[in-house]
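Engineer: Each structure below is given as structure tokens.
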Structure P
Amino acid sequence: MNKAILSVLALAVLFGFGISDQTAAIPEADKAAILETARDYGDGFYAGEPERMERAIHPDLNKIVTQVLPQTGGVLIGYSTFSGLIELTRAKVGLTTPLRKIQPEALLMNEDIACAKLTSPGFNDYLQMVKIEGGWKIVNVLWVPGPETPGLQPLTGFDPEKEKDAAKKAAFDFVEGSLSGDVIRVEAALHPEVSRAVFQKQPQTGKARISRQRYSGLVEPIRAKMGIVPEDQRKVDVQIIDMMDGMAFVHASTAFGDSYIQMSWLNKQWKILNILVKPKPGAPRAPQR
């Protein structure tokens, strides 16, 4: 296999292919379904209704919460699993009165990928969804405790307007560094527990599947200089989708594809934690194990 083919394969692994129109309006039927999925996830937990939670989340869910420990300045990452969320909901650990103040918002949609947010007294979440067999499923979540969480430590020094440029730079450094082979920029932008989900359909069956790469899967191909793109062909564009409570939702597009990025403001630095990518059907891909 020659170097040109290897480069194309590496790019497929890194970003997928195809550019979306972020400004396009979400069709009303899809918007209603996206909001309903967000409500099933959030209000289902508060209501103790496990069937709603199970309907909302994908089995390959990656749900993350971050906490900076004041004693050390270290960052603690917490995870929730598919079964954990369903069983905690069944156990009614989050059960509250009907006045739950769940506020979902659909931020954007690109075919079978959607980005949404959910605010409530107990938690504020960024949600990444995929559309499978006509229904939306949450595959990535980045969240923080809500304003009425007991013992909540206030976030100090965070100004969304002042942090927009820094958040965009972190996303840009990841994408541009990946395309240029600059592993130092990529490592600086990524959290060591980063996870990227690639959503695509298996051509033999037409069934949707999700593959994941963690830190080494993102960094080592770049260190090996796989898939370097000439500067005049990169065309990196980064836009802020939304920011709240020390979190940012970012869309990065290049000539080769789109990445939807969730990141956290940790010790006054932006770190990427979740990425969702959808390759273009028919584009060359690296072999999947």
Structure Q
Amino acid sequence: MPKVAFITASNMPKPDLETAGLVARLPALGCEAAQLTWDAEVDWSGYDLIVLRTPWDYVERLEEFLTWIRRVDETTKLLNPAATIEWNAHKRYLLELQASGVPVVATTMLTQADQPSIAAFLAQFAGSEVVAKPAISIGAIGALRSTADNPKMLNHIAKLLAEGDVLFQPFLKEVERTGEVSLIYVNGAYSHAVRKRPKPGDYRVQDHHGGTVEAYEPTELERSTAGQALKGAPNRTLYARIDLVQHEGRPLVMELELIDPELFLRFSDAGMNEYIAAVSAAAFAASGQTATVSLE
């Protein structure tokens, strides 16, 4: 029986609502499953497949996490693979997607070398609402929305640059009005989607900021845009989530999430089944065993 480890975190910023259910369902497909933190003292070679689920504290210990990722990737089957994780950990990937023609929210990356010229840079956008956030972050942590000429923005960017690179983007009013759309892919194929809306008066759509989630049927243009973004990933993915926002009549990519995205499986029975089946198939393939049961 193949052994699967679903990976979570020791320090969780919010509850993981789905992984325990995945662990409970896998035995019906002939797999043994466990939920473990990525920093657990475990012989990872004892598992045929390691699947990242909610290692949501990785940004606090990034180098330690990446060292663990590389070690596990050399020891057993890791999904998504280490090369994909490392590529996705720093949001410079948005610049790569942007350069390749993917419609991305206009993004500039600021580095410590830019520190002396930040005031002049911001002056170009005087009066415009903008967002600055760390290039390595999750859940809108460290993000500030304000006008570019607000002294708080200059101070915020200076503080962030002391820690690392910074992403600078225009604030899109559509986020407040219609929220974001998240499309989930399993094994590179579209599975399901949700719409995330901020609470009144906010722009952050995450539930720990008061945002709400509902099932959603994406348009063909949203699906093609998300698919175009996913093609920019360096490797085939077991799971992916592409976050989009509407702007001037077309969807733009906000994030391509390949490390620890919430996949909103509870909003789609079909999506849950597709994900479970994909994990089971990957586990059997990694173990060299033949599956004897299926969801059919």
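Nothing in this text is a laboratory measurement; each read-out follows from the coordinates by a stated rule. These figures come from a predicted structure and were not determined experimentally. Cβ atoms are built from the backbone, for glycine too; each structure is taken alone.
Engineer: If distance in nm of label points 7 Å out along Cα→Cβ at positions 37 and 117 comes out at 4.4 when worked out from the coordinates, which of P, Q was used? Intermediate results must be reported in sequence, preceding the final value.
Structural biologist: On the way: P: 1.9; Q: 4.4.
Clearly, the read-out refers to Q.
Engineer: Quick check on the output: 42 is percent of Cα pairs over 18 Å apart, for residues 61-108 alone, derived from one of P, Q. Which one produced it? Walk me through the numbers before you get to the answer.
Structural biologist: On the way: P: 59; Q: 42.
It was calculated from structure Q.
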